[in-house]
Structure 1
Amino acid sequence: MQRFKSPGSAQRFLSVHASIYNTFYVQRHLISRKTLRKYRSEAMNLWETATAAA
């Protein structure tokens, strides 16, 4: 809760952070490099679409 003005603002930040983190985080040790590149490319396309709409 450090540096947040209220529990609500902390919760909003953590909610958004979790969504973004889950989009980009892949357990690299479980997949091949080629698959990781594909996943990251798809995640970036999703991110660009989401931020362009905002």
Structure 2
Amino acid sequence: MIAATILYFLNPFDVVPDLLPVFGYTDDALLFASVFKSIQTDLEKYCEWKGLSPDKYF
């Protein structure tokens, strides 16, 4: 999911073209935010599995 998001960001021909001044990167930013929010629970579980405190990182 992260790799697909990075590829989407690097592709200049996405839903809203990056050539538009402000709006071009808005859809990219929203996609990054939604992907990182969706994997946050997995990262918290990984922290707990490693014996780390998720509160320190999130």
Structure 3
Amino acid sequence: MVVHYEDHDDVIEARDAYYLAPGHVPEIECGTEFVTFSPAEELRATDAAITAALQAG
């Protein structure tokens, strides 16, 4: 997975632990699987924002 930021890109590879700071734009290959650990309430808000953006787009 490549994560684009305004001033740089991060490359995340298999078995890497990672943190995605606000303002990131992920580029993920089809078929990629990953595990996310996030506080439940914040994750619900993030999922709702992603769903809304996908429906609008």
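The table for this structure:
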item: Computed -0.45, -0.59, -0.63 for log10 I(q)/I(0) by the Debye sum over Cα atoms at q = 0.13, 0.16, 0.17 Å⁻¹ - originating structure among 1, 2, 3; result: 2
item: Which of 1, 2, 3 yields 1.1 [distance in nm of label points 7 Å out along Cα→Cβ at positions 5 and 37, calculated]; result: 2
item: At a computed -25000 (helix-only ellipticity at 222 nm (-39500 (n - 2.57) for each DSSP H run of 4 or more, over all residues; to 500)), which of 1, 2, 3; result: 1
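The numbers here are math on the coordinates, done by the rules we state, and not lab data. Keep in mind that this is a model prediction, so the values were computed, not measured. Cβ atoms are built from the backbone, for glycine too; each structure is taken alone.
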